[in-house]
Structures are given as structure tokens and as C-alpha cells.
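Since every read-out is calculated from the coordinates, none of them should be taken as a lab result. Treat the numbers as computed from the prediction; the structure is a model and nothing was measured. Cβ atoms are built from the backbone, for glycine too; each structure is taken alone.
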Structure 1
Amino acid sequence: MPAAASPERWRAEGWQTDFSKSAIDFKEILSGGPPRDGIPSIDKPKFIDIQQETSLGEMEPVIALEIDGDARAYPLRVLIWHEIANDVVGGVPVAVTYCPLCNSAVVFERNLGGETLEFGVSGKLRNSDLVMYDRTTQSWWQQFTGEAIAGSYTGQELKTRPARLESFSNFKARHPEGRVLVPNDPSSRDYGRNPYLQYDTAQVPFLYRGALPQGISPMARVVVVEVKGEPHAVPLENLRKKTKISIGDVELGWSAGQNSALDAGAIAKGRDVGNVTAQRKSPDGATDIRYDVTFAFVFHAFHPDRPIHGS
């Protein structure tokens, strides 16, 4: 087993994870560069009212979460430097996560089996995706799926919460009384700058060594949703052209007006990749469901047997 993928090496780094339990081949784990907590999670998030926020561009992307009337926006200009925010929204402990290398934005509940977990950034990657860890057992968790892949929680899966990746202006229009995450220390990072310059127009993904999808660029954005228990992916470009696509009882929508966080040096100057919505239709109306706008290579890595619609 390569030294880079060795539990013995990881224990020498100080990990107390129970590596006798795992759901993966450890050879799939790569170092992302920074050590554990080298990318610091936000554990005491600070918010301001929308009316007080003056630094965010109107088209800048935010992860928009609303639970029981408590609406909060988590700007990618902040999360791109921290990747995880441990928070409590509407009384529910959540982890708001963003993996820049996969452009994957997912919100998880932190309650599991009577325990409230707090998550950090492990410094490890699998399929170029963030590997989180919980600070209770130091189990490792896959950000894209929410599944524990190593440690005592192996096989457990975190419950997700629907959230939108949308422009700040869209969030303001939907939640005029909402609040916005701001850095605890604005001078600690170059907030607003994209440290992954032109990453989403690269030819190949970074720190990835798996198979690539056929018939579509590996870095093309795809919208991922679950329909009747099965994952589906639709190229964002197809959705942009049609503006609405239905898969079973799920309707995807697209509208212009959101900066890419992974394009220009300044996030506020990133090209317009648009806003996506995903809703389940029923006789009682439409409700938001979980979706992800990620890259084609990510969907293929985690769902190699599933096609990408229209690719």
C-alpha cells in the first residue's frame, strides 16, 4: 500500500480514527495538501442582516438555507476558504459544506444517533472531493454523499437538507429578513478572491486519478438530483438552453444571474453560470428538494453506472 494511503502514516499524523472499519479502498485517498484543520471550519459563525451587507456583489453565489423561518445565506467568497460551517438553523444543528474542487454544495444535519457532531476538514480527498471528519470519533465522511467511509461511523449516512446555490440578489428577493454569514476575522483570508483561478474551465480536474465520463467534458457542470431513489444528472448547458427540464415528478429550472466562484480572480467578476432550482411537483404544490451543481467527472466517479442525460 502506498505510503500516501496508509493508516499507519495517518496514525503518525495524529489520527485516532478506527481504520479497521472502512467502506473504501484506502488507495483512493489522496492528500489535498493542507493538514487536518489546515483549512479551518467555521465553528462559531457570525451573521449580519441583509441590509448591513455591502461587500457582496449582487450576482455572487451563496448557499441559501431556510429552516422553520430562519433564512441564512452562506457566501462562497467565505466558504471557499473554510469549506464547512457548523451552525444551528431554525433549531436544527447543520453543517453547510462546499468543496471547491467539485463545486459541490451540500447541507447536512449534524444530529446522528442522539449525538450532535461537529465537522472539520481532514485535508484528505477522495475522487477530488472533500473528506470531512467528525470531532467526536474522527470518522471520515464523504462530502458529496454524506456517507462515513472510515472509522466507527462507517456505513452511516447524514441526512441532507434542501438548499439553493443562488445569487445574493435572488436570496434577498426571497428572504428580505434573512441573514448573511460574514468572516469572524475579515483580515485572516483574502475574502472575495478565488484561489482556484479558472479551475472550472480547466481540461482535467485537480488531484483526481479516476475514470472520466464519455461524451462530455469532465469539467462541465451537471445538475444532480435524486428521483425515486436514483441519482440523475443533467448537463447545466442543456438546462440553460431549455430553462426547464422535468425528470419524473422533479422539475429543474434555470435563470441567468450568478457568478461562477471558480472562474475569475475576483468571484464577483466570474462569468454568469446562472441559477438552478429543483422542485418536486405534487397536487399540493412544489417543494424544494436537494440538488447539486457539480462537475461531470464527480458524478461519474461516484455513480459510474449512471448516464448523464443528454451528454
Structure 2
Amino acid sequence: MKKIKMIKASLLGSSSALGLNWIYDKNLLINYSQDNEVLFIPIDHELYKKAENGFDVYPNSMVGDLDFMGEILNLFNKFLNENVDISPEKWRLKVYNFIKDDGPYNSYIEKYGKVLISNIQEEINNKKDIQIYTDHEDKQLIGLALFTAIYESKKITNKVEDSLKYAKVFTCYPAIRNFTELLFNLFNDLSNGVEKEQSLLNSIKYAPAEYQESLKHSLHKVDTHFFIDKFSGVACDLHQSFPLIYHLIAHNDTWEEALTQNVILGGASSARGILISAIFNIIDIIPIKYQEKLNFNM
């Protein structure tokens, strides 16, 4: 069976978790999952009301839609495929025209998007020089999500360096370089047939020093909730999300198992799903029943 493209797998990962994305209530999600499907489900707005902590920020989204990070990744993929000039300056403007008040996007905007809008509007209103790269230090997965569109792109040969140029439109967090190099080497190892466990272990040396201990622990066979409490978390920050991504990849055998557990754990599940799905798409075949779940053609 032929594998799908990494970018499509990434967007499926975002969409798979949207129905329960950003619910922070472990027991509620565990109980819910015992009697209900969790992948590609309509947003259960009543469940958010029951949650100890939940952010119901996509009131009009349907099955097959994307979270904000997924929307930006989808836009980026189209930008790479449809334009001759794919400079970071043009990319920055593309995002702005998509998410500004009178743009086509009309849903929740994360902080890095709001900062971009504010900066460009200030440049326009005050006739300031364009600053392509942001001063905003965003520590979420957006700086890495774009790499899943770049890795298989024939237009881009210097995968790591060019990916960083696009990422710096949203974040100046220096560790994005380390993580991009980590993903590049992990994707290469897996694509070249290196066993999953060895590939994960090999890649940890590229991570920033302060992340390496938690990433090493992610490969140990421990209870997932114990691991979350001690070494990661379920929120958006890379310190919480990236070790958990590694843990879920290490301790699940199939795409469906990994993405299902990702949703049940709650928190930033759509953002985590982007990378979990991209990585598992190299390891495993995404079941056909999920491959056409997106609300748009690719």
C-alpha cells in the first residue's frame, strides 16, 4: 500500500484531535474515550463545559477541519507549491493576508499570528521598515510544523536552513534550529530503514541540552501519566509537548494507536498530532478510513 505525503499526514494529525483539542481534564477524557470514538469527531461543546479546564475556541469547526497551526501549515504548503517567489518576506505577507480582520480566515488565532498581524499593521500605519523576522520568542511547535511541508519539497534543497528562515517569521526562539536538525536526522534515519527506537535515540543528541534528559526518559517503558507528571506535560510549550511526542512514538506500534492516545491525553493534541502523524507516516501506513478525512483536496 502506497504511503501518503508527509504534509497530508501532518494535516491529518492536526484534524484528528480537533474534536477534543485543548481539554485539560485527564479523568474526563479517559472516561469519555471508553464509550466514544475520539479521532475525527465533531467538537463536543458540552464536554468542554464539564472539563476542569478547557478552551473551546473553534465553535464553528467541523470534522476534517484544522486547528490554527494546521491552517498555517496548509497555507504554507500551498505557498510553496503555487508561487515562484517563495521568499520569507512573501511568506510573511501571505500569512498576514490570510489571517487579518478582512482575510479569509475567521477563527481562532494563536499568539504568534496576532503578533505578526500587529507588527505588519504597525509597519503599514507608521510607514516603518519591514522586519521580516520576528522578535517574538514563541516556544510552541509552529517553528517545527512547517518542516513537515519542507522535508519532501523538491523546491527546497537546503532543508534545515530554509526551514529556519520561514520559522523565524513566527519565532526567534534559538532552540528551533536544534529541533529542526533533530527532525531532519530522525526523518532521514526512519526513511532509510533504521529501527524506530534507534532512530529516536540517535536524534536526541541534536536536541538542546536542557531537553535531552526528558527525551531520553521518553524512551523508557513507564506509565504515560507518570511520564507526563515527571518529564513533560500536555500543554503547547516545547518543554511539555516534544518529550510527549517522543514518548507516544516510542511506545505505540501503529499510527492509529499513537494518534488515539494523543487525543485521550488532552491538552495541545492537535499541535502534537502534526508531528506524531508525520513521523508515524514513515513508520506505518495510515489506515485508508482516515486518509480522506480532510475537508479539502490536496
| From 1, 2, which structure was helix-only ellipticity at 222 nm (-39500 (n - 2.57) for each DSSP H run of 4 or more, over all residues; to 500) = -2500 calculated on? | 1
| task | State the single structure among 1, 2 that was used to calculate distance in nm of label points 7 Å out along Cα→Cβ at positions 72 and 96, giving 1.6. | result | 2
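Comparing distance in nm of label points 7 Å out along Cα→Cβ at positions 56 and 176 across structures 1, 2, which is largest?
Values: 1: 1.7; 2: 3.3.
Largest value of distance in nm of label points 7 Å out along Cα→Cβ at positions 56 and 176: 2.
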| Structure responsible for 0.75, with FRET efficiency 1/(1 + (r/R0)^6) of positions 112 and 288 (r between Cβ atoms, R0 = 41 Å, to 0.05) calculated and labels 1, 2 on offer | 2
| query | If you work out relative contact order in percent (Cα under 8 Å, 6 or more apart) for 1, 2, which one comes out largest? | reply | 2
| Here mean count of other Cβ atoms within 10 Å over residues 16-23 was calculated and came to 27.6; which of the structures 1, 2 was it taken from? | 2
| Top of 1, 2 by distance in nm of label points 7 Å out along Cα→Cβ at positions 168 and 208, largest first | 1
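Ranked on mean count of other Cβ atoms within 10 Å over residues 80-87, which label among 1, 2 comes first with the largest value?
Greatest value across 1, 2: structure 1.
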